[in-house]
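S.K.: Multiple structures follow.
Read the figures in this text as sums done on the coordinates, not as results from a lab. Nothing here was measured: the structure is a model prediction, and the numbers come from that model. Cβ atoms are built from the backbone, for glycine too; each structure is taken alone.
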Structure 1
Amino acid sequence: MFNTISPEKAGISSRKIMEFIMAAEDYGMNLHSLIMARGNDILAEAYFSPIDASFLHRMYSVSKSFVAVAVGLAEQEGLLSLDDPVIKYFPEYAEYPADPRLEAATIRDMLTMRTPMARIPVWWGKHDRVRAYFETEPNQHPGTSFYYDSAGCFMAGCIVERVTGRPFLEYMKDKFLLEIGFSPRSYCLKAPGGHSLSDSGVMCTTMDLLIFTRFVANGGVWNGKRYINEEFMRAAVSKQADNFTGAPAPLTDNCGYGYYIWKTPRGGFAFVGMADQLAVYDKDTDFIFIMTAENMGCESSTRALIADWLYRNIIPSLGEPTEADETSEKELRRFLTTRTLICQKGLDRSSMTDKINNRKYSADSNPLGIEDIYFDLHEDFGLLICNTSQGDMKIEFGFNKNRKISFPGNRRIGLVASFYEEGSYDCYASAAWVDDRTLSIAARVTDTYMGTLFITAAFLEDKLTLTFYPRSQRLFDNMEGTITATAR
């Protein structure tokens, strides 16, 4: 389906694409992969090692756009109607909707984020996420105001699974995804209660996301074959709800909302996930921008920068083929194949290195329960060792480069969200002296869950201040705070 061409054949210079990626890196964005395509032609494709093309990446809320298409498939098969009340598909919870606002909510309301819930149902740690939704008191009329109700999308995914008898992504794979080249290895995490974590749990490759975006841009057609009716697909990418906030729009806000699909400037659309999982389509140029990343907690800034670059520098430059520039094309190809995950940058050593190495620091009373702290520093790597009453926490890191480790601890969130199992997360940790007395460490988890734990160790004579700053969703519970310690 897809061919690889030079950017110049799409009317844009190779240099502009390099400048876009270099700007993102200069701003400190933690990129994992990137694809730019026009029509069926790929202009640029990059993976930030050790992330590669086969990596199944957590798509977070991009998953919602998959749910929209799954609903369209089920509607096409006569298994549901968009105007059906949601409660129809959950008879075992019929006693809960005493509130008429919940009884009146339809599948269409869920698709357009105009649900009865302008609040977040608490479900983490509960054994049934569906029940948690029905136990939450509604606070607005369905079909009225836009509110980003992630749990409402989960409920729509549950409806698809109840009427098809299949996990929603497997249903989609059977119906068309595998046929159009989607990865057979793709899957979706689970929610408590047995249904798929359909609002944020899709795990697939970057190319899978390009394939799905092109399918939606084609209106449900692939290689001349229609898989979903044109009316639904047109509605899915059209403005169904107003999402005006009055604030500056970094990418999608204020442009409108379709069926779990964001509207973008110039009549395009986007799939958007936490930590900057992005698929952006520009209709006028038939351009698709795909990105996976871990910019957890920084999205308002990073998306504003990405939008500015896309709509000021990349999209306006697309046009008729230009003269080949073999030197620039070769430079871009080399550049794209040498990208690596972001790491801490600075010095490998400082005047403090020998003074603190293997020295014991006794911590003052602190909520993290850390008692003693050690640094074991070598030429190109080091360890931070924190003793607690529950055992040692060790973080091994490379200096000015990433070192693959298993994140400290012996438990991880399993395939069922909010429930833990034995094991640890794949993690890449790096460190650097950012000044003579300050060591900066970053442990970046790149797994079914993602996030970064930043640690700053600041030294003054025999004193140490150790600060833990997590940027994640649920990964680093009870690992935030500042500790003071003194060398023995």
Structure 2
Amino acid sequence: MTAGKKRAFISVWDKAGLDDFGRFLSGRGYEIVSTGGTARQLEAAGIEVISVASITGQGALMDGRLKTLDMRVFGPILFDRGKPGHVSDLRELGQPPIDMVVVNLYPFERMLADGKSRHEMIEYIDIGGPSLLRAAAKNHRHVLVVAHPDQYEGVSRLIREHGDDIPLDEREALAGEAFALTAKYDSLIAGHFRGFGDTMPATLHIDAQLQEMLRYGENPHQAAGFYLPAGASVPWKQLHGKALSFNNYADIDAAWAIVSGFDEPAVSIVKHANPCGFGLGPDPHMAYLRALSTDPESSFGGIVAFNRPLDAEAAKPLTDRFFECVIAPQFEAGALELLRGKKNIRLLEAASGPTGNAFEIRAVAGGYLAQEADSWQGEQSWTVATERQPTRKETEALRLCWKLVRFVKSNAIVFGNHEQLLGVGAGQMSRIDAVRLAGMKAAQAKLDLAGASMASDAFFPFPDGVETAAKLGVTSVIQPGGSIRDEEVITLANEQGLAMVLTHNRHFRH
């Protein structure tokens, strides 16, 4: 090595931008040490490379599993320039110091998503790469660590601006990103192996970056932000309106999840995390009108979700009242023109499918509660408990109500028919009060409950809830069952001529 020259170690799987970055470093006087395919690509680009094998005295072993794990590689990376003992140790190794490590890892996450077998996945567990990144990050005062092609431009700018004297805060930031990347990588691998057995992970790793500072949280005195895992993107694109709030994010997620569960044109209106309107129809316009009729009063300031492209016909009635946000898979030109005339409305174009996560995590008692996300429970386990079977229309209504009650805060009751939500009783401390509240909301909206269906997110502890619903006009009920008074509840249903379906699964939502 020529005196005063710096040395960069480069070994990458993702070779995007490699040639340009390699030329930049070479032009700035860096000697480049590299391995395998990386070295071949750099050499093909006309960049002089020192092979790792010439340093270790040994080529790759065991099908490439062993290439860089050698003191003559890691010593120059971990070398602390300010410690005399390190100076003598490095002199004994006979190697100059390494000033930059450029490494990205085997694509374990992508190969997992591609459905590789367990045997194949073993070969995508990177050993040398994370070790090199961690070593460089540990010694960040002396070694720049570059863990992703996206960092090439920023690192090049730092070198142009500062030469060899890169500020410590910049070095620390790069080290932090490297440690975050290796932590996520190890977490993915651990999760892969845990998936062979345990339902819940033994350790939770939350790796997410701040995407947006929000004005405040649920209340103005609470700071808040929106975070996403590395490589993830927001599942919608904002087309119009001011920035989203903390509460907007939560309600949009719920509204979109509701309509994503239906094949026919569907519209949901969500307010304070509960659906206050839902409708099906032959087209988005009719579905919206039915959703709005559930509770026109509560819909003010709500979130509206469509599972079909929004056309001008469906958009026009939206201009007659205030909504915080409208989300749909697409906005046709006429709809956009109409809705952009409303300054305070936010318009979001959604990706296909629901936005939810596989796990839900909540901070409590100084720790965390984690659970699998609640999902739609199919009809395989349903049984009819009463003498009367539900009619075809009642079955359709029960299915709709059972899908919707999953999104209502417990204790939850919903009334509905085969095409819309008719009343909601949310967040009540007793189930009978939830029934009364749902009935009161239907009456306020002047909706007829004659022949309606009722869904309860959990069992009825007493027959009074079913009795009250029957007096309101309900003729069919869906509920999990499991109460010690199930027999009394079913007897009451038979006496009232109701059809009752037991799902044997509940949908508590706290």
Structure 3
Amino acid sequence: MAEFVKLKAGGLTPLREMNPMLMSYNVEFAEVTGGTFWKAYTPEQIAGTEEFKVEASGDGITSMYKDLMQVYPPIDLYNEKLRKLAKYLGPAWVRVSGTWATKTYYDFDGSTNGQVPEGYLNVLTREQWIGVLDFVKAIGAKLIVSVANCPGLHSADEPWHPAEAEKLFSLSKEYGVPINAAEFANEPNMMEETGFPKGYTPADYRRDQDLFFGWLRANYPDCICVGPSTTGGDNISFGRGSSDKKSGGVEQLVKGTCDCADLMEGTKEPLDVFSYHYYNGVSDRLASVMPNAHWSAEEASSEPYLMTALNFANTYVPMRDKYCPGGEMWVTESGDAGGGGDTWASTYLDVLRTLNELGGFASITNGVIFHNTLASSDYGFLARQVFDPRPNYFAVLLWNRLMGTTVYDSEEQIREGAHVYVHSRKDGKDGVVYLVINNSLTETTTVTLPKEAERYTLAGENGNMRATVMTLNGNPLVLGDDNALPELAPVTQAAGEVELAPGSCTFFVL
């Protein structure tokens, strides 16, 4: 059924002020050091004309990695195109973490000669870390990390110690680009699977997180303590919006997982910011072993699919209030699907999810969302190595240019065809900016404008939801000469009724 939306030029109820760095992103530790990461999909798989298929293994996901991953060289953080496109997005937090970070040895004096010490998985050189610091400085970002906590550093029955962390924090401070925030570990509820010492328990984690945050506050008091960075569990599953863990959570594949309360209950060092990870499900790569956790492309514009991010946020708000009262809530990893993204993650189809998550999250709480990733795997804003922008890049670029930090009540119930969010104007002028997502793929949505407005409508090229090129008011969004951005210009929309095409996303500046 077609929906009707009536917009207002004023008189809206303000809900909150948002962190201006709401839209941030990850640069994986595995990118910085070089290492294994998810294999890219073929163009045919991205277009939906070729099925992605991998045989399930009775030995679980780990045994399947050899067929799903490949070794990549380190990312070139000095690449002019990468830096230019990152800077265009505006000030942001850059998170350098991931499971890889838990098992990294910091060889800043070159003593290992490239050999990985026992108990670690990989080595970070001084040159590579300086590259991160130079990148963060060049684009005007803030830096958040997690630190090593693996068998090479200590055993489960031995307390964590800062021998490795001190290298990372002291070099950053000395270089003039201090670490602004830190999580103790990435996805600690995965326990040994995330790289912790053998036999590691939630009690060991609580002991060690307190040690880390205590050390941090004593030695680097300006650094924000963020945690616990959990993924899954907590009565939330990745599959089809269900709250039944048996329906397809990560715990199906990983033994010894735990919930947020297991990691936080009884800790002594308070959090400054509460964090968790959110994915709508698992990608096509993992669908054979977690079928109930995977969504099909045909479901990617549905109400249950788009509401998953908001369900996660609403679930974690009470935990934030308990373990970090008054603090912000950060989604330190987000994207359409765990496992490197779905086949359509690099297409226009995922723009609906991305913009809906930003609008929905801001309507629920204040904080930051870290998209995973900036330039790695199929869900990156930019294509790996060549750094060509994908539809999601231009979508969040437009969000950052138009949507201000004051969030208002849209007075519209979220429903198919009418996901409506409204903020102040980013340019500081009087007025508001509406985002209207018509997620119906069959019906138009009619919007009534109270006055003349600037209109920015996003769609897949040639009406294709799985297009790798997105259009703005009908014009393809691709880079020009010397990697120049295309013009992100509005069209003037007269007051009165306007129809929004199925599957489109439209900003109205009033």
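S.K.: Compare distance in nm of label points 7 Å out along Cα→Cβ at positions 53 and 101 across structures 1, 2, 3 and report the one with the greatest value.
M.R.: Values: 1: 5.0; 2: 2.3; 3: 3.9.
The maximum falls on structure 1.
S.K.: Sticking with this structure for a sec: Using Cα extents along the principal axes in Å, for residues 261-420 alone as the calculated read-out, with 65, 43, 26 as its value, let me know the right label among 1, 2, 3.
M.R.: Values: 1: 65, 43, 26; 2: 52, 50, 29; 3: 44, 39, 31.
This figure was derived from 1.
S.K.: With Kirkwood radius over Cα pairs in Å computed per structure, which member of 1, 2, 3 shows the largest figure?
M.R.: Values: 1: 24.2; 2: 27.0; 3: 23.2.
Structure 2 comes out on top.
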